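No lab work stands behind these numbers, since they all come straight from the coordinates. Everything numeric here is computed off the predicted structure, so don't read it as measured data. Cβ atoms are built from the backbone, for glycine too; each structure is taken alone.
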Structure 1
Amino acid sequence: MGTTPLSWPWGPPTRRQAVGFPVLVAILVASPTVFAPWMLDDYLHQDALAIQLGEAAGPAIQGAVSDRYGLPSLFCFVPGGAAERAAMEASGVLPWWSDPELAVCFWRPLSSFIALAEHALWGGRAALSHLHTLLWVGLLAGLSAALLQRLRLGWLGVGAALLYVIDDAHVIPVLWAASRNALWAATFAAGAAHLGLSRLRGAGGGAALGLFACSAAMLLAGEAGVGGLAVLLSLALFYGRGGVWGRLQALWPAALSAALWLGAYAGSGAAVRGTVWYRDPREDLGHWLREAAAAAPVLASNGFGLLSGDALLVAPELRGALIVQGCTLLLAVAVLTGRAWAGLSADERRATAMGALGYALSLAPSLSTVPQNRLILVGGLGANLLVAVILRFCLRSLVELGPMRPLERARGWLAWPILLVHVLWATASWPLFSLGVRASEGVARRAQAAGLPAAEGGGALFVGVSDPALVVYMRAAARLAGQEPKGAWHLVSASGGAHRVERLSAGALRVEALGPAMAARPFERLYRGAPVPAGMESRRGALLFRVEAADAATGGARIVRIEAEGSLDDLGYQLVRWDGKGYVSAPLPAVGEALEWPWRPGPAGY
């Protein structure tokens, strides 16, 4: 049936409109993050930066501040060295259930250098670091919008750029300073895409040098930069001159930088093992492939809305539902894009195909960890281009005049949920996440100031703390506040349920989880990938932890016995739990007595 499309009162966008408008929107939308405080790994980074600049004495709470080359390293959270691990175990930074071979050490020297320069210029002022981040937000928005215009996408490109800059996948890399390595990698990847496109169109030595520099920068910023190589590959397959081999040859500077980076990475000391959060294909390729197959639909669907893969961090039982949702969403995107294909120009078709392939390939390096929304940042422009194509296709059914089939008219209503997810929710997520972080961090810091144990030579046994990482971050936050933590802070259990604590002797306690098993929740599994077996022993300074009973269903511990080298009272230990408002300290029960402690959700609500 014939239809009469509505005529638009404007012509093609000018370059100023196509680039300037997305940049302005990006900065405005991200501006609430300026008021956010430090959070989580930020405290570890500030501690490490102070040590790097000689403002504080070590050792660093996170274990290491430099790599094997002597370069600053803010992302080596659990180094593989025996000396660093021993110090982390004795202080309680590594809980008793940690895998003996645990290593969580990434190589991101450029991101570490940028953070070091920030700290040297204005110290630990979070607001100034967030303002600096806004400059990168604007730069990424401008480069991305300009790239779409170079592909001759007109207003479709402007729409895709706007969807990209407000995407809630950007919130965490912008809001969370320690996660900005993904933002920096994405920005340099966008620059590499521009220079790669120039090379594919015949540019010479200057573009080759720039491509080498940008490719190296995106890889040195973080492992997410590998996704930028995937974007370059997809550009080579759809753009440029000559055959496929000739197009690939035009991108030799990127290939050279990748080869050099791989060699340097191997010698940096970076390694990941012993955790369910991260998987290194170099350690066990078969395991990586199995886990990647399950994570792929969840991660890929993050670019198209609904429930994010981040939910797995607090509700792992949703894994099956997220896989089904992911497969369904990807099928729907494929069908709708296919239906919209006939209405695309030749330039739009080529860019859409390139964007889809680039997005899919860019996810490969991110399949090495738990699916999270922020992991789609580097190749996410391609996903937002697909959303823009589908949204325009659906909206056409609402704005066209003339007779239409009921199904054609009904598809127009699909535009509303797309707008709800990709515009309304995406825009609202920026202030909501910023306010949420400010509130939760405020509670955590007030709780910390409420009188955590600081006895010389003693320490604390945390029972019923919802988030095991809080013990780590509290130590760093206390040090930054000028309150050097004293003694060892040992996390006995982060189980989300009540506990029974029984005093067996002057030097021995038995702790039983009355609810969920210990060391079985997602944040606990950061420290251990394998199940906790009955009979397992773990030495932590003056304390020996022994698992008396384990839960085969969850792979966690049910009862743990703690034995000290001497009297626990003489060593100065006391119990600490979260009571819903703050951390409450209590003396150990008398020998032969027991107490039950209820559980309350922590500052983050879980």
Structure 2
Amino acid sequence: MFDLVTKYKRVIQVFLGLIALTFATWGIESYTRFRGAGDAVASVNGMKISQREFTDELRRQQDQVRKMFGRAIDPAALDTPGSRRTLLDSLIAQRLVASAALRGNLTVTDETLRDTIRSIPAFQDGGQFSKASYELVLRSQNPPMSPAQFESRLRYDLSLQQLARAVGDSAIAPRAVAQRLSALESQKREVADARILTQQFLSEAKIDEAKLKAHYDANQADFRTPERVRAEYVVLSAELLARQEPVTEAELKSAYEARAAQYRVDEQRRASHILVKSREEADKLLAELKESPGRFAELANKRSQDPGSAAKGGDLGWFGRGMMVKPFDEAVFKLKQNELQIVQSEFGYHVVRLTGIQSGKSRPLEEVRKELSAELARQKGAKKFAEAAENFSNLVYEQPDSLKPAAERFKLPVQSTGWIAKSASQELGALDNPKLLAALFSQDSIKNKRNTDAIEVGPSTLVAARVVEYQPAAQRSFEQVSGEIADLLRRREAAALAEKDGAAKLEQLRKGGDAGVKWSAPRTVSRRDAQGLPAEVLRRIVAADVSKLPAYLGMPVPETGYLLVRISKVMEAEAKPAEQQAADAGRASQMFGAAQYDAYVSSLRSRADIDISNANLERK
């Protein structure tokens, strides 16, 4: 494709999938840290996976879990032997692909790298690449990253994606398979459901004292109150320090003048083109357009080989120098308004018309005031934080019996918490950091009520805390929890009764009986349209045997009861237009491509020299 977005669409999609990982790990060292010592978790063809790299990646995944679910899930609970081995397998696969890419001399051109970076929304301002935004985003990461480091990392990631695409794109799904998958995906089934609720059996559930006591004795750990503390803490951050000394108008104007070149918007041009394969065809089009200039959009729509712009009458939108392939770029920036010209490029012959010119200009201060002010505030805050961090750490250490000296010195509020546990689900704000919680629950903090060290809990953010009150872990008595146990066991017993009743009704229905079931209104579902059904219920419905209708399904629903489903009609997919068939075939090929890539990685692994140190893998 000639159109820039169309041309690099797949590369950009791949990169956007990688950007979270790239910005989370920030650094090429994880790819080049192949030489290791005795702490290596594994070796892949001589390339080491160090314990530090493994631990960093494990921590990154735990951080992602914490961001997704908050304190509802303790990420440390995911640190199991099985999850460690799964993580190691993924790192081994990474090494195998990296090794294959190096052997294949896969490289990424400077042009591809540049175009990919220019296409990333985070680096754009007003839809155009901004060098200032690019550098600002890189500086704001933890740790900060230079453009050279980022470009080296991105070039590496894209080279690996070249290999993945080369393997995956070679897979072609057989037409019969693609058609069958498409038919199954579009098949619809008419269903109705009936719910047998746990609640209606609560009165029948009988729980005696012996069952309550037996459950308590067998699950005493569930009825322990964890150790907990009430604490106070202070937060020193670059953001807070920046707010203490706002950016002045003089500083803003001075920075704007010093960065005038950054706010220069280069000349932009707008053009339309008709892409054809031969010079002869291009000459004929040019002659037609000279006679009838108003037919450009019509001819582009009918005859252009660039579908990305043909549908828009050949319009390519606004672009700056260097954003198009070189011959096209050079020609367009020499044309006059509405002038026509034929240009040859690697894609074919372009009949080009220049449709717009925007002269270069400088963005005024008012237009950039907000972003410039924010950047200057971050810089001031970072500078003040760098100057204050050591003194803050020293103060909370040298005066361990109180946080007030540090708070007064840096004009920080001393904040208080309610009762908090070390690992229970809770919203802790600035204290939501495993290292800080470990320090707060240390014996020194609990027994001596001393300040914790100043601990970095985020980029340019230090927190020091101290215990105000402590309660040790305690076993709740049977009398205290008997009511909770009774409610739990009563719900379980009612759920068992609901399931038993539902299974009996299902059996009657399958034998042709009525079973006294009140069905919901029928609705039509498919793999593409669940109509609000849970994924597992839909999976059971579309997989059910429908050789004889109506067909019946039954399944227990946790915390709710039992669900009965009646499938009364099956509607096969209607004939699809060619465009939809092509899209379905493309999805099938993607599935085959993914499977082929997995098989390729497996083959690399079968031929690789892999040595795993179980002792280092299990070491925490």
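Out of 1, 2, which has the highest value for distance in nm of label points 7 Å out along Cα→Cβ at positions 517 and 565? Mind dumping the intermediate values first?
Numbers: 1: 3.1; 2: 1.2.
Going through 1, 2 one by one, distance in nm of label points 7 Å out along Cα→Cβ at positions 517 and 565 peaks for structure 1.
Once FRET efficiency 1/(1 + (r/R0)^6) of positions 189 and 533 (r between Cβ atoms, R0 = 30 Å, to 0.05) is calculated for every structure in 1, 2, which label goes with the largest value? Walk me through the numbers before you get to the answer.
Values: 1: 0.10; 2: 1.00.
Ranking 1, 2 on FRET efficiency 1/(1 + (r/R0)^6) of positions 189 and 533 (r between Cβ atoms, R0 = 30 Å, to 0.05), first place is 2.
For distance in nm of label points 7 Å out along Cα→Cβ at positions 125 and 397, the calculated result is 4.1, so let me know which of 1, 2 that is. Working shown, then result.
Values: 1: 5.4; 2: 4.1.
Derived from the structure labelled 2.
Ranked on FRET efficiency 1/(1 + (r/R0)^6) of positions 133 and 477 (r between Cβ atoms, R0 = 41 Å, to 0.05), which label among 1, 2 comes first with the largest value? Intermediate values should be presented prior to the final figure.
Numbers: 1: 1.00; 2: 0.10.
Of structures 1, 2, the maximum of FRET efficiency 1/(1 + (r/R0)^6) of positions 133 and 477 (r between Cβ atoms, R0 = 41 Å, to 0.05) occurs in 1.
Determine which structure produced the value 52, 44, 26 for semi-axes √(5λ) of the Cα gyration tensor in Å, calculated from the coordinates; the candidates are 1, 2.
Values: 1: 47, 26, 22; 2: 52, 44, 26.
Only one of 1, 2 returns 52, 44, 26 for semi-axes √(5λ) of the Cα gyration tensor in Å, namely 2.
For distance in nm of label points 7 Å out along Cα→Cβ at positions 165 and 261, find whichever of 1, 2 sits highest and give me its label.
Values: 1: 2.6; 2: 3.4.
Largest calculated value belongs to 2.
If relative contact order in percent (Cα under 8 Å, 6 or more apart) comes out at 17 when worked out from the coordinates, which of 1, 2 was used?
Details: 1: 17; 2: 26.
Among 1, 2, the structure yielding 17 for relative contact order in percent (Cα under 8 Å, 6 or more apart) is 1.
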